[in-house]
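What follows is a set of structures for review.
Only the coordinates and a few stated rules stand behind these numbers; no lab work does. Keep in mind it's a predicted model, so treat the numbers as computed, not measured. Cβ atoms are built from the backbone, for glycine too; each structure is taken alone.
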Structure 1
Amino acid sequence: MRNIAKQSIVPVLIASFLAAAPGSGNAQTATYPNQRINFIIGFAAGGFADTIGRWVAARLGERTGQTVVVQNMEGGGGIRAARRVASAPPDGYTILVTTTSLAINESLVPDRGYTAAQFDAVALPISAPESLSASTKGSIKTLADLFAEAKAGKVFMGSAGIGSGSHIAAEYFFKVLAKAPVKHIPFPGGAPAMMGLLQGDVTVLAATATGNISRAVNSGNTIGLAIAAAERSPILPKVPTFAESGYPGMSASSWVGFFAPAGTPEAVLAKLNSEINALLQEPEIAKRIETSGLQTTVRSRADSAKLFSADIKNWSTMVQAVGVAKH
């Protein structure tokens, strides 16, 4: 349930006066948040980032007493939303909710209109491994079946978009490890990509192994082929790891992260980091996360920034290896 703070004319006038007064930045920081917060999600409704973003938005609004508005701004593998937030005022009221694609696009898309330096990492608390699933409308039941179809040029692979972690990880698997050619079909988010697989528009789906994937596989609507983790997922117990299938070098995961425009006051960033980490530990949300097969890691602001920086380098290596390009 969202909370809307009621403001009278007098507090608004006082706030306006303080905003113009010398040294008012500290006062504004101390009272943060005192107005609506906007979450800009770079992908379609129903996907990995959208699900986590909405859980956090709802609870953050209740905890802070301010409305948190969610806006989906899909397009360009998260680039459109990132560009919007990069140019927003650095005051903590416009937050980007995105995935590993923000790190990937640093090397994948040279003309994206922003750089990583234009963002401050708030929190990178949620992650999940990548996976491959097949449509029940075809003949693919295992990775061996997939390779046979791929060599015949019959495999169309769907993903949440060019530059998503799922896309790059799958390209790395097919091109570098398996050396099996596939045709990539990008969708504007995880939910549309899943619909494409269910409808038989694509042969296989490269996707982060979240609740949407497990529900489709466990209900028999799709076929789980492999998961890119050291161990089998608790929500996909019958799906083997890539290592079990003979590819021990295939390990990849994606995160959902929260980012603010660079220059946002450190006290504001710290407050958001603390609130997000805390609410994700609450029993109700923790249970949702567990059921969805996601992993929660409490990271400080500094550790979140380090992970983001490291992932930019790691994914750059993978992008160069597969030769993927997006303009």
Structure 2
Amino acid sequence: MDNKWRNEHIKLDEILKSLFTSSNKVMLDFINNAFNEEYTYDTELVFENNEFPTCGFDMIRADMIIKVLGKKQVVYHVEFQTKKDADMAIRMFEYGFHKAKKEAEHQKNTEELYFPKQLVIYIEENNSIEDELNLLVVFPDGTEADYNVPVIKNWEYDARKLIENKLYVLLPLQILKYRKKLEIIKSGNSADKKEQLRELLNEAKKTAFVVAKEAGRLVDTNKLYDSDFDKLLSSVENLMEYLNRKYLNDENVRNEVRKMVKTLYDPLVEKRALERKAVEIAKNLLDMGMETENIAKATGLDLKKIIEIKKCIDSK
């Protein structure tokens, strides 16, 4: 593995993992729909340490491990996989075992191992990838245990389907649908290779714009917070930069993507400024004794927000 390939792989890995730094609300939407759960938005979750020492004193690193807190704590483990890997089921078993072992040691119960709920998200289209990973574990006495891990196939989803299933954090992955075709063109001997790469990158750019616009609509309908929108836009820009740098390295494409992101981001900045101003006005009107309902009408803020501001003032 040469250094350039390793650096590109690490960069992509970092971008993918950044998708799961979204708000609790968005992460709970993902967990509920990817794992068929029914957590409410007040459920607390924490990101767990994803590094585990092996017997050979090396470290293995999972992509994402989240623990949902409550009366019954549940651990979730998600891996991104770009291409099909024949050893993926064994790798997932290894991750699961190490996490289960760590939890058992923490609970001081080393007689039982509770594996996390696991999921693999495959990025690159491959028709030979099944709907789940399967591994048969056979113990010395002949006892057999089926180990299964469900799979999400990125290419089977468009932006609309992801939104319908509340898998908002996966929206930027739509851009990576073009990676396989770009790789084929780049490794080929076509005389107009560069033009083909440019055309396909333009298609990816159009998809990036659709994803970014849809994310903006999700903010408008309160399905995403502003901070989630920031992260999604950043991921869209970074993934487009990753594709451009790897396959064409065209400054025009780079500038067009930056312009697109700025076009979508600037209205959000303006909206935040207006909201801050409205909050300050609301505080002044509350100090003057105006009724909360009238303040809501005067500022355009919803009544719930006005009540929150009042509680904050009263607590001081």
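With Cα Rg over 2.2 N^0.38 Å, for residues 237-276 alone derived from the coordinates and found to be 2.08, which of 1, 2 does the value describe? Only structure 1 yields this read-out.
Ranked by distance in nm of label points 7 Å out along Cα→Cβ at positions 213 and 285, structures 1, 2 are led by 2, which has the greatest value.
Relative contact order in percent (Cα under 8 Å, 6 or more apart) computed as 14: which structure among 1, 2?
The read-out comes from structure 2.
Thinking of 1, 2, which structure, once helix-only ellipticity at 222 nm (-39500 (n - 2.57) for each DSSP H run of 4 or more, over all residues; to 500) is computed, gives back -18000?
2
Between structures 1, 2, the calculation of distance in nm of label points 7 Å out along Cα→Cβ at positions 133 and 229 yields its largest number for 2.
Which structure, out of 1, 2, was Cα Rg over 2.2 N^0.38 Å derived from, given a value of 1.04? Computed on structure 1. Please state which of the structures 1, 2 yields 0.60 when FRET efficiency 1/(1 + (r/R0)^6) of positions 45 and 85 (r between Cβ atoms, R0 = 30 Å, to 0.05) is computed from it. That value comes from structure 2.
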